[in-house]
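Peer 1: Below you'll find a set of structures to go through.
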Structure P
Amino acid sequence: MKDSSKGWLNGLIGVIIFAGSLPATRVAVADFDPFFLTSIRAAIAALLAIFLLLILKQPRPKRTDLPALAISALGVVIGFPLLTALALQHVSSAHSIVFVGLLPLCTALFAVLRADERPKPLFWVFSILGAAFVAGYSAFGSRGASLQGDLLMLAAVLVCGLGYAEGARAARTLGGWQVICWALLLSLPIMLPIALWSMPETLSNVSQAAWLALGYVSIFSMFLGFVFWYRGLVQGGIAAVGQLQLFQPFIGLTFAAVLLHESVSWTMFMVTLIAVICVAGSKKYA
């Protein structure tokens with residue numbers, strides 16, 4: 001199997017893991033403050049990262065790697081989790097999920113600006129077309145939308161795209177799973193005090209569902225998903241593999257339907273088919 005094929009496989013596994021993040025966050029913010037949820041999930045994931053780095057005796061990153069790791073941490077460890085948690089206080093899980101369809105375009109833009117990738121012109125045609133259909137589905141299928149929630153989701157997508165591109169750039173020298181581990185470790189001195197400061201006075205009222213959701217976003221969304229994702233971006237190219245994120249809204253909507261009992265219309269499947277065509281086209285011309 002070629003590296004590009006391995007990259008798409010690892011990227012797809014990462015996308016499937018990430019697809020459950022917003023439904024799980026929606027469940028968690030019902031009982032946890034967004035600041036506590038964001039900081040504690042990062043702290044838990046950082047402990048796993050420290051354990052893995054010590055067990056496998058990984059060398060420390062070079063000083064030149066620190067800026068990319070810091071930007072990656074700001075984007076995917078702090079920015080995206082916090083902004084989505086805040087947004088999910090104003091919009092439904094299904095409505096927020098479809099904004100993730102704009103992530104491939106943001107990732108590709110930052111890959112060009114920050115990682116010196118140069119996709120072919122037709123790549124941009126398929127990317128913009130796919131993003132437009134996802135955005136159109138968001139507008140067509142949304143109910144009870146909130147401007148504040150939408151702006152928070154747009155900001156989350158922007159910082160996440162930057163974090164993905166910077167993390168993948170650092171992964172070229174550090175390795176895929178090492179990047180998220182070092183990014184988590186770098187953010188621990190900030191996130192652990194915030195977690196202690198924002199901790200609820202009592203945890204007796206926290207539901208079992210919220211605890212399970214916290215476990216998912218801490219272990220899977222914040223750690224294991226990035227192990228596959230960053231490796232896939234390095235193997236297959238940031239801009240190309242990033243297009244797999246077009247699948248994430250529809251996988252996430254399936255999770256939302258099962259976990260949160262939200263309705264899923266036939267329109268979702270039609271847009272999914274178009275997204276598949278766009279991903280195939282962008283892969284060909286990346």
Structure Q
Amino acid sequence: MTTTERFALSEQELELLPSDEDVAFYAEHGWYMSKKLFTDAEVDELVAASERYYAGARSRRLPVRPPRLAYWTPERGDVQRHNDYVHYESDPLAKLLLKPVIGAVAARLAAAEEIRVFQSTLIYKPPVSGEPSNIVPWHFDKHYWASSSSENMLTAFIPFHDCDEDMGTITMVDGSHRWTEIGADDSTTRHFAERDRSQLERMLVENAAYNGADVRKIPMVIAKGHMSFHHCRTYHGSGANTSARPRRAVSLHLQDGANEFREFPLADGTFAFYNHDSVVRKTSDGRPDYSDPDYCPVLWRR
């Protein structure tokens with residue numbers, strides 16, 4: 001199969017791409033709600049594949065365990081589950097998550113010639129309204145991607161069902177990707193689970209005030225088969241799942257073709273680290289290769 005054939009879209013899929021108005025909306029607001037990119041049958045297949053994954057099914061396993069890997073196992077109990085690298089470990093999940101149309105949508109939004117997977121995280125938020133792990137505090141993804149050179153990375157949030165506020169859907173802080181950031185230090189490179197929630201709330205409020213902006217929170221009400229996209233500097237979080245069923249989803253983190261590893265020095269003399277740095281191949285000059293096709297496959301190329 002040629003590259004052209006691999007990334008070819010049907011006429012129906014071309015109709016699913018963002019319009020010029022949609023692209024302008026994303027540039028202004030930092031988020032975009034897609035059209036129906038998965039059929040109901042495909043979404044049901046994602047649910048079934050995720051259940052097999054939770055039961056232990058793997059197509060392959062990571063050869064090493066990175067130090068900051070999110071990897072729920074059953075002994076952790078009924079907390080919010082996060083499992084990284086599911087596109088690598090599960091072929092049934094990858095078959096759907098790597099649909100070219102998802103990359104083509106991202107390419108339109110990011111004005112990119114190529115979109116690669118950066119990370120995929122399978123998420124399960126149990127229907128336990130008081131479970132502390134169900135609350136995801138305000139943050140933006142670029143803080144954790146300090147070793148990435150690109151400022152155009154983005155994330156597709158893909159629920160496996162209708163998803164609304166009762167289920168603790170992802171919520172965007174409208175337009176926050178355009179703010180000038182203040183008060184950032186090395187602590188921002190740590191995952192939100194390793195930080196104080198009130199500190200993250202304060203950071204959001206202080207950055208909004210500095211930019212003369214209101215904190216306008218927009219819950220993403222997402223119909224089955226649809227997904228939201230957000231810019232890597234868009235503040236987002238999510239609340240409790242107060243419904244009677246689990247919230248199932250994948251956060252599919254995406255990088256434009258220009259992204260590469262860069263050294264990002266920290267105050268203690270070390271450098272910012274991402275899990276890829278432990279697993280991907282090295283470039284000719286010895287840097288982690290964020291285009292390693294095993295872990296960062298091309299999702300779309302013009």
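Peer 1: Hey, volume of the Cα convex hull per residue in Å³ derived from one of P, Q reads 124; which structure? Intermediate results must be reported in sequence, preceding the final value.
Peer 2: Numbers: P: 124; Q: 138.
Only one of P, Q returns 124 for volume of the Cα convex hull per residue in Å³, namely P.
Peer 1: If FRET efficiency 1/(1 + (r/R0)^6) of positions 162 and 210 (r between Cβ atoms, R0 = 35 Å, to 0.05) comes out at 0.40 when worked out from the coordinates, which of P, Q was used?
Peer 2: Here the read-out was taken from Q.
Peer 1: Also, quick follow-up: One of P, Q was used to compute FRET efficiency 1/(1 + (r/R0)^6) of positions 178 and 266 (r between Cβ atoms, R0 = 35 Å, to 0.05), and the result was 0.25. Which label is that? Please report the intermediate quantities before stating the final value.
Peer 2: On the way: P: 0.25; Q: 0.85.
Derived from P, not from the others.
Peer 1: Say we calculate distance in nm of label points 7 Å out along Cα→Cβ at positions 26 and 74 for every structure; which of P, Q gives the highest result?
Peer 2: Details: P: 3.1; Q: 4.0.
With respect to distance in nm of label points 7 Å out along Cα→Cβ at positions 26 and 74, the highest-scoring structure among P, Q is Q.
Peer 1: -6500 is what came out when helix-only ellipticity at 222 nm (-39500 (n - 2.57) for each DSSP H run of 4 or more, over all residues; to 500) was calculated for one structure; which of P, Q is it?
Peer 2: Details: P: -23500; Q: -6500.
Only one of P, Q returns -6500 for helix-only ellipticity at 222 nm (-39500 (n - 2.57) for each DSSP H run of 4 or more, over all residues; to 500), namely Q.
Peer 1: Follow-up. Which structure, out of P, Q, was relative contact order in percent (Cα under 8 Å, 6 or more apart) derived from, given a value of 41? Each step should come with its number before you reach the end.
Peer 2: Numbers: P: 41; Q: 30.
Structure P accounts for this read-out.
Peer 1: For which of the structures P, Q does the calculation of distance in nm of label points 7 Å out along Cα→Cβ at positions 202 and 250 return 4.7? Can you show the working numbers first?
Peer 2: Values: P: 4.7; Q: 3.8.
Corresponding structure: P.
Read the figures in this text as sums done on the coordinates, not as results from a lab. As the structure is a computational prediction, the values presented were derived from the model and not from experiment. Cβ atoms are built from the backbone, for glycine too; each structure is taken alone.
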